[in-house]
Structure 1
Amino acid sequence: MTTATLTTTEIATGAVSRLRGTADLVSARFSPSWFTPVMGTSIIAVALMTLPLGNTVTRAIAALVWVLGAAVMVAATTAWVLQAVRHPHIAASHHLDPVRAHSYGAPAMGIMSVGAGAYLAGGQFLPEHVALGIFGTLWVVGTVIGLLSATVIPYVMFTRHTFESDGAFGGWLMPVVAPMVSASTGALLIDHIGEGQARLNFTLALFAMFGASLIASIILTTQVWSRMMHRSVPAAASVPTAWIVLGFLGQSTTATNLLADHTGTVVGPAAAAIAPKLAVAYGVPVMGFAMMWLVIVVLLTRHALRRGMPFTMSWWSFTFPVGTCVTGASGLAAHTGSTALAGLAVALFALLVTGWAGTARRTFSRAKGHVANAWASA
């Protein structure tokens with residue numbers, strides 16, 4: 001009896017020790033890019049809630065996808081915290097890597113997307129105050145991380161990194177697009193901010209983040225275009241990052257739509273009546289360029305696949321940027337009544353799900369392999 005008890009205890013102790021060792025090894029490999037699956041999964045829930053053909057079934061699916069996205073966020077955050085505790089030297093070095101540094105925008109956008117999903121999709125089964133509390137908390141956390149990434153990462157690029165004059169790639173957009181996500185998702189919070197100066201200043205902050213992100217994104221997008229013109233197509237492994245341009249285009253369109261819908265109590269009835277028209281005047285041309293860019297990057301990706309494009313975490317660029325175009329097209333469809341734009345939103349959502357399915361399958365397979373190797377080595 002005693003022997004059996006000791007054996008069971010030893011087995012349990014060994015299992016715990018191996019679990020700790022596995023977690024230690026896995027967390028050592030963490031990088032901010034691990035939040036890209038959070039972005040790519042949670043945007044499906046958000047996009048599904050905005051589609052013009054929403055019904056009980058789609059809303060239920062959106063809630064389930066949101067739960068999955070939230071679970072992935074918890075896993076990524078846990079790995080991030082473990083790395084900061086167990087491997088602080090690694091955690092402190094990501095921003096010095098000229099490629100990895102740009103993925104600091106991913107935690108910000110992933111966290112805010114889960115927050116928005118809690119409000120839009122999770123609110124179906126969560127008490128309203130709980131859903132709103134989760135949303136508000138994650139929006140604040142994501143916005144702080146996003147503003148830090150949008151300022152610190154360019155500063156590090158200017159002072160620490162060295163690039164060729166034509167070395168731009170789509171990943172450079174990741175840090176500076178994060179404030180645009182703050183502007184679009186923050187618009188949903190305007191009605192929940194106390195009236196008066198608090199609501200006015202909050203709304204002005206959203207517009208300021210919109211402008212900062214828009215101008216920086218335009219500057220970087222022209223550099224990406226120039227780089228492709230002067231050095232032909234990038235290496236096959238970096239082609240997926242070209243899809244990130246869609247992110248700022250779709251997200252800025254989404255932001256203008258949502259700000260137009262939720263700023264009525266701030267700008268007054270006269271301006272509120274004009275706001276949707278301004279959103280359409282901005283969004284339709286931008287969505288036109290987004291669709292042109294989409295065709296270009298689809299052709300580039302086809303070209304890269306023929307050259308043996310390897311799987312990397314950059315494949316998640318096939319998801320979130322497309323999802324922002326879904327929400328942008330849905331918002332334009334709501335403001336114009338256009339069935340063509342509604343159809344475009346549905347078609348883009350199908351592309352989003354297709355990109356997610358292929359990328360998630362490969363990511364899960366790779367993650368399973370890493371965990372198995374870590375378990376064997378622990």
Structure 2
Amino acid sequence: MNILLIAFQKNKQMSKSILFFFSVTRIGGAETNMLKVAVELMSKGYKVHFAAAENNGTLFEQAAKQGISCTLVGKTSITPFHTISVYKKLLQNEKFDVVMNFGLRVEFFSRILTPIFLPKARIISNIRSTDSFRNHWHVFIDRISQGSVSCWVANSQAGKEAFVHREKINPNRIQVIYNYIDSIQVQANNIATSILQNPNIGLLANIRESKGHYDLIGICVLLLQKGISPTFLCAGEDLTNGDFSLKVKQAQLDKHFKLIGHINDKASFFGSIDLFVLPTYREGMPTVLLEAMQYGIPIVSTAIDGIPEQVTHNENGLLYSPGDLQNIANGINLLCTQPEMRKRFIDNGYAVLAKKFDKKRSILQWIDVINNGCQK
């Protein structure tokens with residue numbers, strides 16, 4: 001921390017201009033976290049601009065509310081010459097010091113064109129998950145274009161290790177910066193003192209198969225067999241085109257599921273649930289688990305990618321293998337029937353946030369990377 005503080009003090013007069021370049025504007029945990037980082041950087045004198053290849057979500061709208069200007073560059077596959085022209089004009093007009101890439105769609109585009117149109121700009125690529133879905137073509141693009149990248153930032157040690165192994169990147173060129181939460185919101189309720197026979201169980205993530213939403217149907221059936229009657233509150237955009245809702249209806253479990261769509265008031269959402277479940281199959285470092293701990297909500301999740309860096313099994317949550325519906329249901333049942341376990345997880349969660357996911361430390365790390373790259 002002392003080294004980071006010295007770096008910050010040394011460079012605090014050097015106000016830099018930063019482009020956050022996203023593939024899409026659909027809001028997820030990673031986008032939410034980067035919006036928070038951008039606002040913090042602005043408060044410290046940095047100039048911030050958002051751009052995206054596709055405007056299909058609310059990121060630009062939320063950024064504009066924070067005073068951040070935004071540019072839709074466009075899809076290279078549909079209007080390549082127009083997109084290149086827009087990007088060139090944006091770079092040369094704004095003269096960014098740093099371009100930070102978020103997503104495969106913009107990585108290759110930015111890595112090739114940024115050095116041509118704005119040679120002085122430092123390029124930072126962001127690793128937001130272990131990206132197990134990447135194919136040989138993705139890896140090939142990463143390898144042939146990585147020379148223009150000054151630094152990679154991973155939000156988990158698992159993400160860093162995956163990229164070192166797959167893309168053959170020098171570990172010294174990757175900095176791990178954890179997501180963070182702003183403050184701990186101690187909840188004044190009876191969640192930790194009563195048996196939960198009819199629990200409200202929350203899942204805050206865009207609805208898709210990879211997040212484990214479909215597994216909730218089987219988990220619900222298993223819980224009903226145990227005498228627990230849950231209500232699953234699923235917050236997030238439905239990316240299954242209604243298929244998940246259809247499967248719930250076919251299972252005749254409508255009364256046990258509420259699909260509430262995108263939410264802006266997270267405090268209200270977390271204040272309405274007793275437990276948080278994330279049966280995901282693919283992750284990076286999900287901010288939503290930090291938010292659940294922040295609001296004092298016990299967690300049941302899968303032990304994949306960066307999640308074990310946030311949650312330690314039987315200390316501040318319960319972790320199981322993806323697709324292990326029986327044990328996930330058993331874990332939920334355990335938390336419903338053992339108030340003392342919920343209380344222990346809540347208290348330990350607060351301690352983990354304070355120790356590992358501190359806002360001040362994270363922002364100082366971002367400032368150091370922006371000003372100095374991945375210097376060791």
Structure 3
Amino acid sequence: MDNWVEYSLGQLLSYEQPTAYIVESTDYNDDHKTPVLTAGKSFILGYTNEEHGVYDALPVIIFDDFTTASQYVNFKFKVKSSAMKILTANTDLVLPKFIFYRMQIIDFDASTHKRYWIQHYSKIKVKIPPLPEQERIVARIEELFSQLDAGINDLKAAKERLKVYRQAVLKEAFSEISKKAPIREISEFVTSGSRGWAKYYAAEGTRFIRITDLTRDKIQLKNDNIQRVKLPDVAEGKRSRLKQGDVLVSITADLGSIGLIDAEIEEAYINQHIAMIRFENALQGEFMAWYLKSDFGQKDLLKNKRGGGKLGLGLDDIRDTPVPIVDDRKASATVMQINQQLSVCDHIEQTVDIALQQAESLRQSILKKAFEGRLI
């Protein structure tokens with residue numbers, strides 16, 4: 001690395017304010033041709049048919065002035081807001097792709113909400129090799145990234161196959177059901193949570209379950225982002241306090257997500273976007289939850305969904321949904337069979353998730369070695 005020369009980012013990259021390229025309307029449509037970009041992870045926000053103010057002096061790096069996230073862009077675009085800089089490389093000194101990759105391993109504290117490029121980020125110094133060496137390094141990075149992406153795609157495909165397998169397990173479990181009855185005939189009640197509890201949000205207090213606590217693949221609640229509320233003693237809606245065996249159904253947004261209160265739970269309630277079914281036989285709650293999660297149950301549950309652009313389920317739609325009538329022995333045996341088969345799925349999925357996390361760490365490792373001159 002003796003021939004690597006140190007420059008500030010401001011010497012290697014000139015910036016342009018994006019004002020002239022901001023989209024006028026956010027009425028995006030996938031049929032339009034011009035992408036509207038953000039420098040964050042979402043990158044492409046949508047597509048516009050606006051033809052003026054389209055950026056085309058490519059390639060460039062778009063840089064979020066508040067978070068320091070960046071994206072490499074080699075296609076025409078417009079932007080959502082002025083909270084970014086458009087960075088153009090000084091190609092006498094640096095390849096655009098080389099400096100973009102180098103920026104991805106800069107350790108920078110962007111925790112304060114302010115603009116960073118002019119006063120701080122552009123002053124960061126980096127070492128740059130001659131252009132032929134930059135070309136070699138970029139080619140090697142992209143070769144390794146291509147191999148890594150192929151592996152990641154295989155892992156993601158494995159996760160998709162697991163989803164298919166999960167439904168196959170449920171289909172087998174419920175394929176011979178012959179007798180059904182509407183939920184209203186075998187439940188104590190069906191209700192939804194109260195509105196307006198967001199004003200009671202607090203760091204400590206009673207658990208408040210939202211749609212984001214439900215998942216598409218499982219019936220167990222997620223516990224990684226628990227919301228709590230501090231309720232007054234006279235709060236309306238305490239009728240929806242949860243107990244073991246209750247089955248939860250999302251009734252807006254991601255319709256038909258299913259959850260189960262599978263053990264004694266702390267004091268907890270649901271919001272207005274979730275319905276709770278309390279079956280007369282709480283021992284069959286898990287059986288019913290798995291049935292509603294299956295393709296059979298989803299078909300029955302969602303057949304009466306309402307609305308045009310904003311779909312929803314009413315409580316009577318849920319009450320009218322037919323579910324299997326079986327004895328406790330059959331219900332218990334079915335649940336045991338499902339859990340045994342899906343536990344294998346869960347183990348494989350956990351292994352895949354760990355591998356995906358390691359793949360992202362490997363991506364950073366490749367970049368780090370590249371800019372330390374250790375990438376062979």
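Looking at structures 1, 2, 3, which one was Cα extents along the principal axes in Å, for residues 176-295 alone calculated from, given that it came out as 52, 24, 18? Traced to structure 1.
On mean count of other Cβ atoms within 10 Å over residues 144-151, which of the structures labelled 1, 2, 3 is highest?
Working: 1: 20.1; 2: 16.5; 3: 13.1.
Across 1, 2, 3, mean count of other Cβ atoms within 10 Å over residues 144-151 peaks for 1.
For the set 1, 2, 3, ranking by volume of the Cα convex hull per residue in Å³ places 3 highest.
Once distance in nm of label points 7 Å out along Cα→Cβ at positions 16 and 264 is calculated for all of 1, 2, 3, which comes out largest?
By distance in nm of label points 7 Å out along Cα→Cβ at positions 16 and 264, the leading structure of 1, 2, 3 is 3.
Taking -13000 as the value of helix-only ellipticity at 222 nm (-39500 (n - 2.57) for each DSSP H run of 4 or more, over all residues; to 500) derived from one of the structures shown (1, 2, 3), identify that structure. Going label by label, the one that fits is 2.
Rule-based calculations on the coordinates, nothing more; no lab input. Predicted model, so just to flag it, every value in this text is computed and none were measured. Cβ atoms are built from the backbone, for glycine too; each structure is taken alone.
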